[in-house]
Structure formats: C-alpha cells, structure tokens
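The data blocks that follow each hold one structure.
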Structure I
Amino acid sequence: MKRTGLAISDPLGMIANGLDTVSTHELMDNLKELKSNQGFDTVVIGHPKRMSGEDSLIEPNIKLFIEALEKMFLGIRIVRFDERFTSKIASQTMLNNGATKSQRKVKGNIDRISATLILQDYLNTQSA
C-alpha cells in the first residue's frame, strides 16, 4: 500500500533489471513515464498469498489497481505471479552481497529487489 518496486526486462525478455521503488500513490504517473520512455506490453504484478494459498488481505486493493491499469493502458497484458517469499529472498540476497544492516532495513531496497525477483521468475517460466 505504501511502496511499489519496479523492474523491467531486457528487450529479449530474458533478464530482469530492478528500476526503482516508488510511493504507490505515484505509481500510475511513473508507469506512464516508463511506457513513454521505454515502452512495455506486459505488466507482471505480484500475487501475494498466504502460506495456505489463500489471497492476502491486500488483494482487493490490487484488483482495484489492475482495473485502473487496464483503463489507463488499453490492451496491456497483465499477468499475476506468485510473490511468496520474495521479500525474504531479497533480504537474504542483500545479506549475501554484503549489504549493511542499515541498507537491508531500507524497505525500498527490498521492494525493488523483490520486484526484480518476481519478474525474473516470470521470465524464467516463459523461456522454459
């Protein structure tokens, strides 16, 4: 609800690159700018689920966002992708790569890396 991590793939759709973390209320403006500058035809949105497989409490808000996204970018392909454990994996990745404790506590860093992980996992399923 507060922040959204952004990632984009290379032109061949093989490698995900983390872009930024933006406040969620600025997300649509950022996506408009990204579409204008770099273009995209597919948006992969994390699908947060509980361990039981049930949707998380934030899911209704995500569905409202998707509706707005579909209106803003007519014909855009929207894909949902399971995002379970991405925050933990992002934290561990930062730790493994020598990030300081203060760097690991910056939520925006976790969100950007999580977005990159979600996109890369999606891209991997496309090339398999």
Structure II
Amino acid sequence: MRPFFFLLGLVLTGVGIVGVIAPGWPGTIFLILAAGCFARSSPKLEAWLVNHPRFGPTVVAWRQHGAIPRKIKFIAIGSMILSFVIVLFAHMEPVWMWVIGLCLLASALFVGSRPEGPKRAG
C-alpha cells in the first residue's frame, strides 16, 4: 500500500498547490489529505509538507486542533454558496437540487463549527 499512498500523496499535493494558487479552488483539504498519505508512505515528504512555510501551518493546525483559519472558512463557505447558486440555475430534477443543497449545508455547518486555531488561555 505504500506506493499507492505515495502516488496519491503526490497527486493530492499537486492539486492542493494549484488550489492554493487558483482563486475559488480549495487547496487546504488536498494538502491535509496529502500529509495523511505521506504519513503512511514517506516520512520525508510528510516532514517537507508539514514544515513548508506556506502550506504547513494549515496542515499542522488541522492535525493538532481540528482548526480551520477564518479566511479559509470564508473561502470554503463562499465557494459552497456559489456552487449552490450555480445548481439553482442548472436544469435538474428538484430532488437532486435538495440533495446537493443539503450536502453543501452540512459541509458548511461542519466547516463553520471548526475552531479557528488553538484555544488560548485567558
């Protein structure tokens, strides 16, 4: 399974980097998943990703605290809203609109409920 996780980690890292650069495309989730794949296949690449100055902090925040930074929350939930608006204009059966809408709502509630960083004393 190590080669599978290694290749999947490489693909997810590539998609995650594109997501960080491209507006409106999620990148963080792919980097978190890539780190998980590298944890099972390549400690060297996992360390590179976790210690990367741009990509590492969000991966570490998720691993240690289940946290999603506020800026990322706004981007993620905004993307979900935009996706649903697009679905509203698509010509599809109402039942599928409901299914998609409920999935996006559940996802938005999950993202919104995550802490924004480590809990601070005080």
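Please state which of the structures I, II yields 11.4, 33 when Rg and Dmax of the Cα atoms in Å, for residues 6-77 alone is computed from it. Label of the originating structure: II. From I, II, which structure was FRET efficiency 1/(1 + (r/R0)^6) of positions 22 and 94 (r between Cβ atoms, R0 = 30 Å, to 0.05) = 0.95 calculated on? Of the structures listed, the value fits I. If Rg and Dmax of the Cα atoms in Å comes out at 16.4, 52 when worked out from the coordinates, which of I, II was used? Only structure II yields this read-out.
Comparing distance in nm of label points 7 Å out along Cα→Cβ at positions 46 and 70 across structures I, II, the highest figure comes from II. Of the structures labelled I, II, which one yields 2.0 when distance in nm of label points 7 Å out along Cα→Cβ at positions 86 and 110 is computed from its coordinates? Answer by label: II.
If helix-only ellipticity at 222 nm (-39500 (n - 2.57) for each DSSP H run of 4 or more, over all residues; to 500) is calculated from each of I, II, which structure is the one that comes out at -25000?
On the way: I: -15000; II: -25000.
This value belongs to structure II.
Given a computed value of 38 for relative contact order in percent (Cα under 8 Å, 6 or more apart), which structure among I, II does it belong to? Answer for the origin of the read-out: I.
Read-outs: derived from the displayed coordinates by stated rules, not from any lab. Worth saying up front: this structure is predicted, and the values here are computed from it rather than measured. Cβ atoms are built from the backbone, for glycine too; each structure is taken alone.
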